[in-house]
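Taken together, the values in this text are just the output of simple stated rules run on the coordinates, not laboratory data. Here the structure is a predicted model, which means the values were calculated and not measured. Cβ atoms are built from the backbone, for glycine too; each structure is taken alone.
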Structure P
Amino acid sequence: MNHVYGAGRDLERTITTHLFAISPNSSGSTFLQHALATSRATWNLPREGQAVHGFAGPATWRRVPLPGPTVPRWIWAAEQRWLDALTDEGACDWRRTREAWYFQAYARDPAATVFTTKSPPFLLNVGALARHFRNARFLFVVRNPYAVCESICRACASPTARAGIPARHLPEAAAIHVATCLAWQRRNVEAHRERGVFFTYETMCAEPERVAHMIRALVPALDDLNLRRRLAVKGYDEMLTNMNARQIARLDADQFAAFNRVFRRHRDVLDHFGYDIVDGGAQG
């Protein structure tokens, strides 16, 4: 597929809408990002926004480490010090970031008007994104918390990925991260509902046409968006598939017990999004 690139183009004039996929990690935003990139209406990045060279702000993913707090890639909401680092407005330069993003963006059509990106920690920065990007729009997504915790525990097999958290404490840290993300997402949806649409990973998998219609209603320029398609994402090359059951089936009793010690303290936010607390076994 032939692409055009933002370098040397006046994207400040061309781009009229900025669309951000806002979700906790391991919640379907990578598939969503790849699907958006198939639209002729979008400018896209070669990797998630925080990982693009020139991103000027605190991040959980760096090709080259920078001075400042080290924030883990997978459990960045598990401790207040990491939340503080990622929400430090004084550490962000969104103008420089926008310039870097525009320079590296690619599109199928040079007349595309919608810039899209995602990074899980942007869940903490929705207010700033709304202030600093013209006509900001948001896709708010959540996923079954047990499936997200399973993904995190699997991704954090190494001490480096755990950012110093001992393996025996990882399940509880993962659950704290997920519960905190859900609480932030509830506030995001309430505060920015006029700028966004909300749907779950489970709904996107089960009813992709309905979710695509919701997105097109929010951003009419995306009139060719199709979520019922085969895309290569994180080692899988298949149609959009709900992975919850197979992931939750990998969990053992100790992991469930650790997750539930946290989830029972945050039952209100799980209830808000329609997720039950379970003692074991598979849940879709």
Structure Q
Amino acid sequence: MKTYIPELLLDARADLGEGPAWDARSGKLYWVNITRAEVHVFDPASGTDRVIDLSGQFSNIGTVAPTEDPNLVIIAPDLHIALLNLESEAVEILASVTETNSRFNDGKCGPDGSFIVGTMHASDPLGHLYTYREGCPPKAVADGVKTSNGLGWSVDHKTLYYVDSKYKEVYAFNYDGRAGLPKNRRVAFKLPEGAYSPDGMTTDREGMIWLAQWDGYCITRWNPASGEMIARVDVPAPRVTSCCFGGPDMTTLYITSARSGLSDEILAQYPHAGGLFVLETDVEGQPSWEFGF
């Protein structure tokens, strides 16, 4: 089994860094600091990180993804789906869902241009996974969700992999790109027991899953066909939240993390918790697809 060690890219000290997405047109990385309601735009060329603070409008921002318009990104603040103009920083709410004691969490755009995003409930498995297309209301495609999290597609785009952080399982849906609807949820493979929670994920061109582990100090690479763990990225942060591929060759793995809830003792041991990390891999990742209008 291969083992990798990433480098610290940005000592962001984010409370809850999440949702990385690569924009190949601009060569920039989008990510969010969920509980501070911040959208970040990181430029690897200059090493600068632009912060768009939306805390005056929202309590949380669950995720961010590119759209077909390079000046707009799609975000999931609180229980809304919205567009953020990167130039003016204006927000246009497109749709909302009605849930109690919930907020949107992880989400991504599919290869067909739809937006797939899920909610997390404060205490019970009462959340949902939704699919959204412009001009249509969000449609719930899975219920009984506690903490909707990682999403990733197979190479042929016919399978959507999915994680609910409450359970040590990776699920699979049949994915109909024409309708943007995940169907037939099932367990793809089970994860080992341990004091961690599965979090965000991405997939590569070899069909493998890269899965973040909250309280697991790592990203792990899995073969979804066999359920075998084939590589591990040891991250110097306990709460590893998500990852995505980017860079000119799509071989650069960007990794987000959190420092929320960590004790002073743990933070002294892992001072870069909440940082943005980077790893140059030997595989090509799948892209961060754009929301289609």
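Observations on the structure shown:
- Read-out FRET efficiency 1/(1 + (r/R0)^6) of positions 162 and 218 (r between Cβ atoms, R0 = 35 Å, to 0.05), computed value 0.40, structure in P, Q: P
- Origin of the derived value 3.9 (distance in nm of label points 7 Å out along Cα→Cβ at positions 138 and 226; candidates P, Q): Q
- Top of P, Q by relative contact order in percent (Cα under 8 Å, 6 or more apart), largest first: P
- Source structure (of P, Q) for helix-only ellipticity at 222 nm (-39500 (n - 2.57) for each DSSP H run of 4 or more, over all residues; to 500), computed value -500: Q
- Label whose coordinates, when Rg/Rh (Cα atoms, Kirkwood Rh) is calculated, return 0.95 (choices P, Q): P
- Parent structure of the calculated result 0.70, given that FRET efficiency 1/(1 + (r/R0)^6) of positions 106 and 146 (r between Cβ atoms, R0 = 41 Å, to 0.05) is the read-out and P, Q the choices: P
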